[in-house]
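What follows draws every value from the coordinates through simple rules; no lab data is involved. These numbers were taken from a predicted model, which means no experiment stands behind them. Cβ atoms are built from the backbone, for glycine too; each structure is taken alone.
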Structure I
Amino acid sequence: MKKRWMCVVLAIALAGLTAAGVGGCAKDQRPAEGGQPLDAEPEPIRIGVLPTEDSLPLWVAEQQGLFEKAGITVEIVTFQAAQERDAAFASGSIDAYMGDIIASAALEAGGSPVSLVTVMLGATPAQGRFGIVAKPGSKATSLADLAGVPIGTSTASIQEYVVDKLMAGAGVPAAEVKKEVVPKVPVRLELLMSGKLEAAALPEPLLTLAEKQGAVLLADDTKGENITQTVLGVSDKYLAIPGGMVTVGCLLDVWDEAVDVVNADPDAWRALLVEKARLPEPIKDTYAVNEYPKAQQPTEEMVAPVLEWMRQKGLLKADLAYADLVQDIPR
């Protein structure tokens with residue numbers, strides 16, 4: 001198990017802090033039992049994101065000046081691929097990222113210690129939809145009809161995890177779950193719509209786009225078990241800096257503020273979502289803007305099944321448990 005030595009140091013340093021303004025952003029902070037002021041200056045933070053809907057509250061906070069209001073410096077860096085984001089995190093070019101639990105566990109096991117500090121999307125099954133669709137005109141009506149039929153997906157990814165979980169939930173034996181590897185989601189969608197793929201796993205918003213263009217939705221993860229979450233991962237090295245811990249605590253407060261703004265009037269932020277997440281033209285005016293969750297730690301029920309799946313697939317370089325990944329942030 002990874003040593004969380006910084007938790008002990010920072011728990012003593014930050015316990016009982018009297019903070020003015022938003023969250024723990026005040027520079028003059030005192031321990032509960034007296035002593036000298038800590039004067040923990042918030043540390044600038046660089047957060048890597050992908051051009052997807054998961055990060056909308058961060059973009060709203062940036063646009064509305066909520067980071068400046070809270071007294072923290074936040075730079076949001078957009079990557080076009082998860083591999084680029086992960087490489088930047090491993091190299092220290094970014095301090096935090098928007099990603100999934102599988103990518104996070106791979107980083108942790110691969111020597112880039114990370115703490116998952118909040119769920120960004122997927123606190124409820126309705127948030128952050130993934131699904132499996134059949135090509136237009138398909139006679140398939142359920143996942144059982146895909147037994148032995150190749151399903152387009154990526155490998156060692158959250159999308160493969162969704163395929164395995166949905167197919168198992170439909171009672172399809174693992175031996176009859178067939179996959180065709182098409183890593184790039186837009187290419188996968190194109191092959192599906194042209195009939196070159198019988199079925200495909202797709203995330204939003206391309207899942208909605210595929211349905212609009214005639215693909216047959218066979219299942220998604222919006223009912224029953226909550227399969228996928230997007231999380232905010234922060235470098236343990238960054239959190240070991242007192243100012244880093246202060247910034248992240250404040251960042252979570254700002255997240256909550258931005259979530260309130262988005263959830264109060266989701267359509268007011270459609271133009272920003274279209275710009276940042278590049279919603280496809282056919283659905284940009286009708287795509288349902290997500291309801292976002294307040295800051296909350298990923299639960300063990302979210303993390304443990306993912307780690308077990310990764311172990312079964314041989315995807316972990318080191319054995320991990322829930323406590324190795326999830327970090328409580330003083331606020």
Structure II
Amino acid sequence: MRAYFTFLAALTLTPCALAQEPPAVKVAPLAEIAIHPERDASAQVVSLNESRIAAEIAGRLEVMAVEVGQRIERGALVARLDCRDHRLSRERAAAALAAAQARQTLAEQQLRRGRELRAQGFLSEEALAARVTEVAVLSADASQAGAQLASAARTVDKCVVRAPFSAIVRERLGQVGELAAPGTPLAVLVDAERIEVSAQVQAKDAPSLERAAQVSFLGPGGARPLALERISPAIDLQTRTMDARLRFAGPAAAPGAAGRIVWRDSDPHVPPELVVRRAGRLGVFVEDAGVVRFHALPEAQEGRPARADLPPGARLVVKGQLALKDGQRLR
């Protein structure tokens with residue numbers, strides 16, 4: 001009878017003893033299981049200069065040298081205005097300068113002669129002072145005439161309108177024979193060299209973009225490598241995004257092209273199947289000397305890779321984590 005109770009007690013205790021055994025799990029270093037998810041943001045190729053080239057003087061339009069879609073170099077002829085009236089003004093200014101210089105030369109000769117006569121006592125002090133004043137006045141007149149000639153010459157130069165940069169002609173606004181006034185737009189030019197990519201990046205993704213080793217623009221013509229220039233610290237009130245500016249590391253896409261920028265997050269992330277919930281928080285179990293500790297991941301979301309703020313050598317539980325408890329010993 002005693003043997004029967006002993007056997008029954010053994011059958012009763014065995015399951016309890018087995019239940020207290022440390023669970024068996026599988027662990028792996030974070031460096032081996034980490035993934036780097038791909039990020040993306042909508043983007044558009046923009047030119048830093050899109051200028052409405054206008055006439056600076058009044059004149060009849062003689063030549064329009066550009067057409068829509070044409071690519072032109074810096075300094076290329078855009079338009080030419082009728083410049084005959086302005087050339088006549090320049091010639092008048094040149095003649096006025098020559099006359100002023102002649103009067104100044106004569107006055108300077110008379111001043112030198114007056115000083116000789118004054119030294120000999122044949123000229124009064126007042127007469128000499130008058131000649132000095134006359135030289136100063138005529139010198140100022142010559143300077144004024146020189147400034148007028150320079151202004152007239154500059155006006156003549158404005159009869160020819162040239163491209164301020166290497167550009168693509170977006171619009172041709174001027175028509176041959178029209179009378180252009182100062183400020184009349186003649187053409188719209190898009191800078192073909194100073195091109196950037198403007199991307200609207202979520203605020204939470206901005207630090208990841210700054211640390212990304214490689215960024216690409218996906219648009220017409222395939223993928224093109226980019227280099228980050230800057231990220232605006234201001235956040236758009238409507239879209240809650242930040243404006244990132246990037247430049248092409250190779251041949252640039254056409255201004256106005258739309259696409260996306262893509263990059264891989266440089267921070268290690270744990271796969272979503274390793275993330276568990278404990279005490280209302282999401283995190284992973286980390287093994288340390290045979291004991292597991294629950295490590296919360298503040299940015300974790302269910303079903304998505306979570307950024308892991310752990311060293312690469314941290315040993316994460318990759319199998320059997322669903323039944324674990326914080327501080328539990330393993331075998």
Structure III
Amino acid sequence: MAVPPAEAKERAKKEPAVIRFKMPEKEVAFTDMVRGRVAFDLGLIGDIVIAKDLDSPLYNFAVVVDDYEMAITHVIRGEDHLSNTPKQIAVAEALGIEPPHYAHLPLILGPDHKKLSKRYLDKALLDYRDGGYLREAMLNFMVLMGWHPEVDREVLSAEEMAKEFEFKRVAKAGAVYDPAKLEWLNAYYLKQMAPEALVAAAKAFVPEAWRKDEAFLNRVLEAERERAKHLTDFKELAGFFFDLPDYDARKLIWRETPASTILDNLRFVLDVLSKMPPSDGKETVEKYLMTVAEKRGRGEVLWPLRVALSGLDASPGPADIIAVLGIDESVRRIESAIEKLNALIGQIV
């Protein structure tokens with residue numbers, strides 16, 4: 001039962017009080033740009049609180065006035081706000097304000113198809129940037145959560161998104177957050193970047209010493225971009241180009257191949273590389289290496305050579321590394337590997 005205005009005014013002087021909006025007994029219907037016609041019985045909502053006092057308006061009242069003052073024409077928000085919409089429309093009608101158009105987007109669900117948990121909410125957008133994700137990948141990923149183009153595909157440019165976006169293709173069901181898809185998109189965009197753009201983007205994620213020779217850094221990134229998924233990966237993947245890590249000579253051995261055979265293969269490769277002009281490019285080097293590998297065994301030649309050049313179990317192919325390091329540095333590293341193997345063979349004997 002409503003309290004008479006005079007009594008309410010007196011009681012408010014002594015008791016805690018709020019200001020309520022008297023909800024009309026009628027149905028409110030609107031056309032949601034995602035969900036179509038949506039109707040609510042205002043009589044089931046009850047009189048809502050719109051202010052704590054004359055100086056403290058609350059959300060469902062303040063937002064109506066705020067939208068009106070800013071000439072907002074479209075309100076696009078999550079579906080969790082759908083229950084607020086009839087309240088705001090009722091307040092707008094009472095104030096003689098034309099309500100804006102509404103679109104309520106599906107919420108993002110976790111990989112388990114349940115409401116996104118704090119496990120996936122501990123990152124802000126800037127955290128993804130600092131984690132080596134590209135803005136193109138983030139935008140592509142986000143636009144496909146709950147929306148799809150007329151012709152389904154995974155990769156869209158910003159221009160294509162702007163041209164093709166329509167609310168009628170926004171899904172009503174929740175969109176699933178798939179970190180594996182985001183990682184795939186980021187790797188894809190890394191592979192597609194122009195060399196100069198990749199260098200510019202990667203500079204913030206590599207040691208300062210790497211930036212002194214931009215031409216060399218460009219070659220390094222080109223060699224490693226196929227393996228990188230994030231800009232942050234380059235520091236770990238490409239470190240051997242700048243400083244060959246110390247490694248155990250046993251790593252040079254391919255399976256059960258005798259160390260003496262590996263040593264002979266490295267010497268054979270070293271002899272020819274030492275005679276090659278520094279100007280010879282990757283294609284020439286690769287053609288030579290594959291010719292040797294086909295005769296002496298791919299694993300027996302390419303595995304120890306790759307380890308000699310990188311010191312790692314996983315790296316780009318030998319020809320790619322030689323193309324980046326140059327003949328002189330590559331020869332030096334192979335000579336070092338031969339010394340390691342000689343020492344190992346001496347220990348065995």
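Summary of values
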{"quantity": "Given 20.8, 72 for Rg and Dmax of the Cα atoms in Å, calculated: source structure among I, II, III", "calculated": "I"}
{"quantity": "If mean count of other Cβ atoms within 10 Å over residues 101-108 is computed and equals 23.4, the structure in I, II, III", "calculated": "I"}
{"quantity": "If Rg/Rh (Cα atoms, Kirkwood Rh), for residues 77-220 alone is computed and equals 1.39, the structure in I, II, III", "calculated": "II"}
{"quantity": "Structures I, II, III, by FRET efficiency 1/(1 + (r/R0)^6) of positions 157 and 301 (r between Cβ atoms, R0 = 35 Å, to 0.05): label with the highest value", "calculated": "I"}
{"quantity": "Which of I, II, III yields 11.5 [mean count of other Cβ atoms within 10 Å over residues 149-156, calculated]", "calculated": "III"}
{"quantity": "With distance in nm of label points 7 Å out along Cα→Cβ at positions 61 and 181 derived as 1.5, matching label from I, II, III", "calculated": "II"}
